Structure 1
């Protein structure tokens, strides 16, 4: 199981860069600098707060550039300033970033392994294996768990916390389960603020468990609810404080600023227009956003499995014929649904913000498929008993189907390697229809554009302007490049370069403006970068436009 989680995440970590990662590399550099120089207040670098991500990035610096803290005399003031500093001293930013990513992959692998162990105790071996394989090869989860960013680590820590808490409630009230759940919750809180959703949800689960066990029997009910919840919260907060040194010296500033900025960002919506469901949207894309993006980002195996799980649950078919399985299954489904509602309250919405519901739904899908396989097994046994001439091969049909389902998930995902973000549910039209609905691209593909221009005989001397130049492009391009930004609207300024690199969602969002896009729509690109059938990048040689 460890290999199935680690391998698809750990390979080719230096292939491309997303637009947010240079910021996290700079924050990690500042975090490392603050730790080394005892400037603990400066370990507050982001309102997210992203502390676990900065730990991974800082460890990457210790491995690739251990003398950074002695050569860099102060905190970086700009989130893109780490790249020129590294290159001036002979270090490639992509190598430092890839090392930080590798440690993040190790954190995620450890958390998912812990979740697997917890799932075995809660569900049994077969559902745990099946569910964890679906998670290990869930394309969207896999894509986000390979980048130096928060969503994947937050989601796996929330999963570990949830499964161990369910073990505490339904598998013997072991204090070790409660402790692991609280610690995982603390790590999730350190990663991203929406993880605080775990606190009221954990309280609700404990309340339901006490209601069932003690039937409101006065003192025993209160004691069975309050004490475990207080212990759970205390352990989570202890981890939160212990691993974030800013909390040691200025806890009020750190926690209040984190919450204030997080709520402000959620309520304020998007700074720039987004593309969704065929429209360019300013502000909140609406309540349909998360349900629709989930359908596009999940897989046919999971979607069909969820339908099978609902049918088996309603009809009380095995494994949902057992009341115990119905309880924890309901808890997983309730977590996913309530978290989706919680995230829908914010005006700022990205598909990756919903990632914590993917793993619980993957487990539920696994249970749905197991219900289907058991029904097939019963039918096969019945047929064999009625007609002796039927080969014993019939007995193995459920097993063959089970292997086929897992392989469908694995092959469908690995066909997009290493650009897992390019996976879109084929049941909804896949990569052909996705650009009509989903905003495409987070920086992937610009690495290929940079490599293409590097291979140009005059590559190092070219003057290039590119969308998302800072990180996704210039981490790979060996020459000089500038950013084609949201406010770069002067066409003459754009055409003063040798090459212009345009990105897919510029066309979707009409950025930087319709005039610029209309001009390039009349030109023939020298090169087009396609990933899994989607056109991501157009490269234009504009030297002739100056003649």
Structure 2
């Protein structure tokens, strides 16, 4: 059965506000009248923000520094000019790092971790009322409140709301940019266009992937241009031109240095499993493989419920069509680029698609009869809260990196006659933050991060020479392996085959410490 789209082009041409009355909405998606004595939406939003803040401060704020956060600390400890130069050699754009630099200066630096994570937390908390306003604009108050609840309970957003990276800012900007974009055809006042252009400009300087949201909006305009007033194309084109002109100097600067992605970790090409895991992470957080497999097995049921909802309503609103594009275009584009260009598919890069998923889920559930809708909401929220709790307390959470515990162990046990060997080389960032030991620290392969150029690669042919160079004449080697770049297993096998292993311990998923005896002319002890 063909989908029926409301045509409000006549209103657009007459210059009237392109709003859809509550009577034109399906009954299930209309906001319910406010009840006397009911809790005001503002009070609900504040309660959700307080709940998310309390959970973060209790369970997430004191976790070990992670690799990406350590890089943020190292980069933002420099002058603004040096920050811009360093980021040009990385895979990101500089706005967040400059913001973090001045934020840390405002807090007097300190150890930097607490202040840096606080910035991300505040941005995450701001996303809760923001997505409520977006949901209210698209579907009404009830959906807005429910989507705000999903956001507050989101294991994925809670995780990055406590990480010193740009992802909370990216999610917040995606919400506000989409709010202004929808208003460009519902209520196209001048300040709406200014808000749209400003959020788009800030967004592309926050993350390269923000351009994929703008691509989804271009696709929506192509299919639904009759919704918009005359002159909209000129304004959209002008906004795109403005962004291109202002972004061009940065693009030229990156190209002229010819060193972008020198420190980019090796990413494997994605598969359909990665796409399923992205949706699983968006809803239930970072879980172990068997949990992801269980959730993935339920996707056919979710697809069936969505199909039945569409059959029941016989039409999709323009807002739902837009959110579907905003969800699908970035994911499909990142997937395709990973094969055409190079692997760039990471769930955290796609956090800008997460608000669209929550809004679509909120809308679909709201279309069912009241009792079924309430049951589905309860089951979904129970699953998300369970995922959030388990992600916070489980030592097996895949994204946990307990460098603090591993380095604390080294601080207590290494001597000046030992050597600490790190592989992959860029894990030196979190290690050096905690390290106070007497042993020398080396990377395998050897890497000097203070000189321009890519991180050296390591082949099995070069491994004996590289290992001998970093081991030197030391008595024992402490080998810390994490962030496998394709050679960690070869490194471990080489040391196991050529030296006596005295000790090993796993501190978090894929973070393993090994102790080896390098010389036999001095006494050794076993742990």
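Any read-out appearing in this document is the output of simple, stated calculations on the displayed coordinates, not a laboratory observation. These figures come from a predicted structure and were not determined experimentally. Cβ atoms are built from the backbone, for glycine too; each structure is taken alone.
Supply the structure label, taken from 1, 2, corresponding to mean count of other Cβ atoms within 10 Å over residues 87-94 with the calculated value 14.8. Only structure 1 yields this read-out. Given that FRET efficiency 1/(1 + (r/R0)^6) of positions 255 and 399 (r between Cβ atoms, R0 = 35 Å, to 0.05), derived from a single structure, equals 0.10, which label among 1, 2 identifies that structure? Checking each candidate, the match is 1. Looking at structures 1, 2, which one was semi-axes √(5λ) of the Cα gyration tensor in Å, for residues 231-270 alone calculated from, given that it came out as 31, 17, 5? Traced to structure 2. For the set 1, 2, ranking by mean count of other Cβ atoms within 10 Å over residues 319-326 places 2 highest. Between structures 1, 2, the calculation of mean count of other Cβ atoms within 10 Å over residues 55-62 yields its largest number for 1. Of structures 1, 2, which gives 28.9 when mean projected area of the Cα convex hull in nm² is computed from the coordinates? Clearly, the read-out refers to 1.
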